[in-house]
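Participant: Heads up, there are several structures right after this.
No value in this document is a laboratory result; all are computed from the given coordinates. What you see is a predicted model; the values in this text were computed from it and never measured.
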Structure 1
Amino acid sequence: MSNRNIFKHLFADTPKPQFQFLDLKNPYTSGESCYVAASATLFGVTLAGGGGPVCIQRHDSPGRIKSDAKVVNTHKGKVLDLGFNPFIDNILATASEDCTVAVTEVDEHPEEMKENINKADLVLGGHSKKVHLLSWHPTALNVLASTSWDKTIKLWDVAAANCVKTFETGANTFSLAWKSDGSQLATTTKDKMMKIFDPRTPEKVVAEFECCEGSKSSKVFWADSLDILGLTCFNKMAKRKMRLWDLRYLEEGRKPIHDDQIDQMSSILMPFFDEDTSLLYLAGKGDGSVSFYNGTKNKGFKSISSYRNSAPQKGGCFVPKRALDTTKCEVARFLKLTKDSIIPLSFCVPRKTGAQIFQEDLYPDCFSGKPSMDTEEYLSGKNAEKVTMCMDPAKRGDVEKVTFEKKQTYAELVAENESLKEQIGALQAELDSLKNTE
């Protein structure tokens, strides 16, 4: 049975109000990001207000968000993008107008917070203009990429708060995406260019070519399990398009293998590719639709159906696969951000036996939340596929929990060295004084 037949009845319904997150106050939805980020247990939403507040909630605690709910408030300017560490559910990175990226350990039970979190565990400083996008490395622990209006992309060793490499983009970036093994980054820029490179060797660009016709925002995504690099964009007439390139021939002509007009709507399409099921989801940023497609190797994507609702989404994100409810045959969950709520949309396959019998064909092994390598291994040139796990509840067991360990930064090492020198000087002076008295 083909993937297309398995998922041909895939659907999503708007959940009842008691399963939504309501009374969300003043979400901040300006810029190129999706404004929402999720780990397997938590999600965060950017809010308007001083210091760039971020509201944190648990997936398993829907209902009305308290008017006095405590927030993460660690910046001096608005938060423009955010992302949870893929291996540590409660480590949050935020990119801000204040030219920094903050990394903060948030409470695993935010409803129990007594006060706001006003100080980050680490601050990554080095950009000279506002930082508007960030992305954690998918397989290496504590590696992060950030991009700024200073027209650079920086690669960070987060635990040491150290910028490892800088890539000059030449123009402001619209999107940033890692290949599934983290060996390469792809970015699209305001000058309609696609640039693909290994951030460890930014001086060697793998591919660079004009990727779209229109001047509106474009969003790149990897479907490398299908040998495809994809893009949602606009043509000169501002009509929405999806363009696909064959990864095997990026350097040979760089012409798309598919160049399809989707519709005439003006909202930007946010892409999400599920590498386990080869399903592609396109959520309109400004309309109420989420379309879903089935992918085939080297052949592109065929439309299955779409979810439509009159309430437009301002942004949103997908929840990690390991957090899905297999008894409902839930194969994806989209957190839809509206002007005053977060609505979890569960994409399910209708099967009556799902609650009693694990549906193995719907659930290939998925990303486990465990890193494949440490920071040093990645920076030395190693690449590694994601560590996977079985989705069968009877076989899952406990995944070893990863913890965040902050290293000493260069500035801290210098300060410690100076302190040790002072101590040695004081001891030497004391010894000299004793010798003089003898």
Structure 2
Amino acid sequence: MRVNDRAVPATTGVRPPRPNGWRADLFVAVERLPTAAYHWDDYVAAWGRSGFVWDDVAVAVAMTDVTCDLAGVEIEVGNPDDEGRMDAGHLTMTLLNAFGQWSQYDAFGRLTAYEPGSRLDVWARHNGEDWWLFSGIVAAWDEAADGTVEVEAFDRFADLARPIGTWSPGTRGQLPHERLATILTNTAPTVARRLDVGQVTLHAFDTTASPLEEAQAVAQSDGGYVVVDADGTILYRNRAWTGGRADQTEIRKFSDNVCGTRSMVWDARLATDDDVKATDVTLTNVEDVAARSTVPGRLFAYTRKGDQWMLATEGQTLADAMIRRRSQSYLRVDGFTMHLLDPQQNLWRAGLDLRMGDLVRFLHDQATPTGTARLDLNLVVQAITHRITPEVWELDVSTTRAVGNNIIYRWDGPGMAWDRAPAEWTN
């Protein structure tokens, strides 16, 4: 696992054999609620003689590995909107329930072992290393007539999205990481967090927005983003997010058509669009202080109100940074697919290690009127979907627009030389 990741939990339950063709072991663990060792069927009344008491002998809470009865699971994280606000991570899975082991209802129809509110963790073990895929809370536990149970879970964003009335998210002059720490301490004190130091100072005010909306507004006001990491940690990246993550194990290289690339992918969709393009940026903070940056002669306008930075110079710096980033039409990868069960190549570590915010390289050879040109782009991962059954393990990945490139040959040095003296080609 990555540096600073939460340790995977200990589990109970029977482990299934590894399916044919798999090079990793999947773990799906659900929190079992405290239960009584001896039951008197209303789960309330005690049979009140000392030495022999019904109901009050508790079985310890445990994480139960449900993988043996897993028919399939899908995990989806990321999918930001045009403002960079991330959705809550979402998991759905189907459990085989022929013997009723996952539908333990009492006489009132209450779930007595596994239920909404239980923790749910997913990770994979490859070559002795554990790699987090998801950590969240069960939102639905539904028994179907065909002998299966459908489970739905969301990450911690779902908890933060609940309104809490009128509240104060922090104090005047806080930096973004301080404000985010205050929000989390007041609304989700047990949730782990890793927060970059931000650059702007923030206003203080009462709000009726949810803690998640406030956290996202703080991140936007600094040019960054906030997301729940695969291990359940709240992660804030400041505007340096275009450089990738400090904890990523390597900058991985993917391609859809460049032979020899270590990680070949399928169904790549390359796109440029204008929904995040801007050549006239106007930002207004909560006290109606405005900042504006423009590119002369261009027409893509973008206006945002409600930023929380205090100083006009801070807003101007953010607007200038947005113009530099958004004034041109950069390519992005709308999606590509990785098949971990591909027998021709080993994609297991690359697929299991991939995280939101990772910097990756994408290579693509494109036909031109004069031959073939190679794109070698740096992009940041912004959405990941795992689809897993005993027969299939696929990853769908999409990225931000290009944040850099890797040019093989350049003619741009002083004195008409190839990049440096003595004159030569460089890469």
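Participant: Of the structures labelled 1, 2, which one yields 22, 48, 25, 4, 0 when P(r) over Cα pairs in 20 Å bins from 0, in percent is computed from its coordinates? Display every interim value, and only then the final one.
Facilitator: Numbers: 1: 24, 57, 14, 4, 1; 2: 22, 48, 25, 4, 0.
The structure behind it is 2.
Participant: Assuming 31, 21, 17 is semi-axes √(5λ) of the Cα gyration tensor in Å, for residues 63-286 alone as calculated from a single structure, say which of 1, 2 it is. Working shown, then result.
Facilitator: Working: 1: 31, 21, 17; 2: 35, 27, 16.
Source structure: 1.
Participant: Quick one: log10 I(q)/I(0) by the Debye sum over Cα atoms at q = 0.16 Å⁻¹, for residues 7-134 alone came out at -0.76 when computed from one of 1, 2, so which one is it? Please list the in-between numbers first.
Facilitator: Working: 1: -0.76; 2: -0.93.
Of the structures listed, the value fits 1.
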